[in-house]
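Quick heads-up: structures coming right below.
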Structure P
Amino acid sequence: MSMSMFSWMTTGPNMVAATDALCWLCLTVLAGASAMTLFNWRFAARMEQCPSAARVHADDGAVIQPLVQPLVSLLIPVRNEAENLRSKLTTILQSTYRPLEVIILDDESTDGSHHIAGSILAGAAFPARVVRGSPWSPSSGLSGKAHACAQLADHARGEILIFCDADVISSSLAIQRTVDWLTVPTGRHRTAGVTALPFQSCTGWRERLLIPWIMHLPLMISVPLFCSWRMPVDSLQMANGQWIALFACDYFASGGHRKLGATPLEDVALARLVRRATGRGIRPVLAIQDINAAMYQDWQGMLAGFSKNLVAIGGGNPWYFIFLLFLMNVIFLFPLWGWLVRPDLAAVGLALCALIRCVTAVSFKLPLRDVLLHPVSLMLLNLAGWKSLRRAFGGSYEWKERVMEWSST
């Protein structure tokens with residue numbers, strides 16, 4: 001581009017027109033994101049509102065009788081999770097659901113997780129056991145978690161498989177409500193699975209500010225949670241590995257975790273794999289009341305954990321992720337920079353940003369006061385994004401003392 005052309009574009013009325021167009025573009029995106037957020041808040045499924053078989057009617061008006069409860073296999077991969085097992089595993093034993101079996105796979109733990117899990121499960125009122133996983137190696141072509149989950153599925157006998165992380169606290173009704181959402185027909189679209197979007201426990205202010213940008217906002221503003229599983233679009237299929245329930249027949253028909261490769265985002269990859277193989281998706285369900293997850297104990301742990309998969313969440317291509325992160329900054333900081341050029345539009349943008357952040361906070365029971373630190377939270381996202389980019393360009397990532405070759409979803 002010649003200097004004269006650059007000067008023509010960046011001076012006088014041309015610059016004004018360009019910035020004006022950019023302001024309108026940001027405002028349009030924020031308006032669309034606000035509408036999607038409101039639709040999700042109003043219409044997304046909530047686990048505690050699970051359908052009851054006695055209240056569901058077939059198309060001809062006949063009442064559908066309650067179904068025979070299927071055997072559920074609750075599958076928990078564990079690698080050096082001694083502290084989480086002590087504080088959270090006991091909640092599984094309080095489940096009211098029957099028939100149930102719990103299987104924990106010890107994935108080469110060195111902190112006594114195997115013995116701790118065994119002693120806790122000894123008091124279970126249902127079949128429960130701990131199995132030792134086969135050694136993982138990079139030659140398996142799988143991530144450590146995919147390798148562990150694939151083995152767990154091989155041990156399971158259930159008609160329904162629920163993959164659950166060791167850092168999850170579940171209510172006594174969580175399994176029953178999950179099964180209800182999965183087995184009771186709600187229209188013409190049977191799902192292949194159900195995934196929970198739980199309450200995320202955070203130990204510090206930085207963790208609390210970063211969580212919405214990774215776990216909540218991308219879903220609320222861009223994915224129609226109330227119907228995404230029905231749509232034959234890969235980019236709209238999602239799952240949360242902290243709690244995924246699948247019909248065993250659909251899981252094995254898709255090839256399961258053994259088909260996922262080494263992607264650090266194995267939950268989303270599984271949802272897309274199942275959708276392509278069966279024609280049915282995994283329904284996301286807000287589960288704030290029934291499931292509580294505490295992924296990371298401190299800021300450094302969260303930064304390390306999210307930096308391994310942020311690029312994958314953004315689509316897998318580092319350059320596309322850079323563009324996406326830049327776009328997020330331009331749009332969600334529009335109320336700040338827009339005030340310098342179009343304060344009238346910036347005021348509307350501020351209202352829309354506040355609406356998105358407040359509705360998301362209410363949906364996931366996050367403190368509303370954190371919305372006031374909106375720019376700070378976005379800077380924390382940029383920090384995590386930068387670390388994720390370094391790993392993606394480096395070609396590998398490390399998690400739980402294992403180095404794996406980086407691959408996209």
Structure Q
Amino acid sequence: MTHPYSLFLEYAGLGKVIVPEHVYSKLQNITSFTNSGSPVGDGPFMLVNWTPGSSVLHFVPNPYYYGVKPKIQNLFVQILSPTANIPALIQTGEVDLAQPSPSQVSALKGMANTNVVVSPGISIFGTYFEPAGLLMFDDALYPYNLTAVRQAVAYSINRTQVVELGLDGFGVPGSQGQLPPSLTQWIPPNLPNYTYNPAKAKALLVSAGFKMGSNGYFEFPNGTVWAPTVMDTGGAASSVVSVVVQDLRSVGVDASESVVTLGALVQALEYGNFNMVLLQTSRPPIPGFVLGVFASNVSVPVGQQEPDYHGWTRWVNLSFWSDLQHAQTAGSFSSQYALYANAQMILASQEPLVTLYYGESIWAYSNASVQGWGPAQAGYQFPQAPLLTSLYVPSQRSSTGGLLVYAVVGIVVVLVIVGVAIFVLRRR
């Protein structure tokens with residue numbers, strides 16, 4: 001390389017891929033190339049019969065796969081609504097594998113021939129990407145451009161209750177330095193923490209110029225009620241947002257939920273047309289990646305598209321940016337730790353977004369029609385080869401019987417964010 005880059009080995013392990021030079025070298029704009037007509041991979045299955053926008057993906061065994069040959073002849077992935085009744089779909093045999101919401105676990109555990117597997121995160125590229133719930137602000141839009149307002153929102157939310165009620169206990173409250181539990185050794189012991197404190201939240205809003213109205217809700221200095229919306233995609237996300245909205249209303253913020261499609265949510269983030277957004281994503285155990293995932297040294301004006309997720313908060317802090325850049329060229333863990341610790345202190349003081357929680361990955365499967373789920377218990381999850389090549393249809397059924405696998409929209413959000421992140425990192 002042309003200069004020291006301490007994150008090289010970590011990023012190299014994030015699933016770098018080989019692409020055909022005779023195709024990609026001729027592209028004028030690589031970011032708009034979807035390759036939807038002929039995707040190529042080296043896994044046990046290959047994609048067929050799919051068109052952009054379709055909610056069903058059909059896979060068949062890859063005849064060139066170098067490993068154990070799959071026993072299942074047809075694999076279907078169905079993208080479902082976030083509100084899909086996973087227990088009912090598994091019970092009726094329409095689904096063999098699914099990623100349910102936390103609130104559906106108790107029903108699944110009481111069903112015959114059904115098992116639930118809980119793991120620290122989503123296993124991708126040989127490591128666990130930990131599910132996270134981020135409350136994103138449009139930091140360029142009033143009043144969210146005021147640090148005191150963002151801090152007030154953070155103090156308003158009981159993150160322990162978010163985990164207990166919104167996730168049914170499947171997770172832990174997030175650190176205000178944003179790092180997941182697997183990176184505890186990188187979190188400075190003196191990091192400020194926004195412990196639930198309604199009184200402090202109210203005081204901060206008063207310091208920002210808000211005043212309590214006669215109806216019990218805070219008003220802008222001009223006398224109009226501040227009525228922010230928290231945007232999400234529904235389903236399991238609504239369980240989390242309902243707690244957030246309730247907490248905000250309890251301190252005098254007339255908040256409400258706005259349920260939109262995934263496409264509308266991403267568009268709002270790109271153009272900065274939102275108050276607050278619950279973004280459910282996943283984060284690898286790499287401190288530089290997590291801290292820099294929404295970091296930028298340039299803020300695109302509200303209303304103009306920011307397709308790069310790094311700039312979605314429209315928050316710019318050059319000291320924070322400098323710490324991240326220097327950490328990438330650090331020559332020792334001690335110096336890298338000091339830089340990352342300082343960056344976390346800036347995040348905790350500025351609160352450009354609130355890390356509500358880090359969750360767990362939940363999968364449910366039925367062995368009524370398909371068996372061979374042993375790797376799932378060992379942590380190998382869909383779509384990893386050890387799981388897919390171990391599955392089989394019992395002999396009393398046709399060997400060409402189908403396996404119907406469902407993935408909820410939540411996992412699609414995770415994979416999209418991770419995919420974009422990997423692509424951007426490749427361009428660096």
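Values in this text are rule-based calculations from the coordinates and carry no lab data. This one's a predicted model, so the numbers in the text were calculated from it and none came from an experiment. Cβ atoms are built from the backbone, for glycine too; each structure is taken alone.
Laid out as a table, the results:
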| item | result |
| --- | --- |
| For 0.60 (FRET efficiency 1/(1 + (r/R0)^6) of positions 168 and 272 (r between Cβ atoms, R0 = 35 Å, to 0.05), calculated) the corresponding structure among P, Q | Q |
| Test item: distance in nm of label points 7 Å out along Cα→Cβ at positions 184 and 280 calculated as 2.6, pick one of P, Q | Q |
| Structure from which 67 was derived, percent of Cα pairs over 21 Å apart, for residues 40-207 alone, options P, Q | Q |
| Distance in nm of label points 7 Å out along Cα→Cβ at positions 48 and 144 - highest-scoring structure of P, Q | Q |
| Comparison of P, Q by relative contact order in percent (Cα under 8 Å, 6 or more apart) - largest value held by | Q |
| Test item: mean count of other Cβ atoms within 10 Å over residues 104-111 calculated as 20.8, pick one of P, Q | P |
| At a computed -14000 (helix-only ellipticity at 222 nm (-39500 (n - 2.57) for each DSSP H run of 4 or more, over all residues; to 500)), which of P, Q | P |
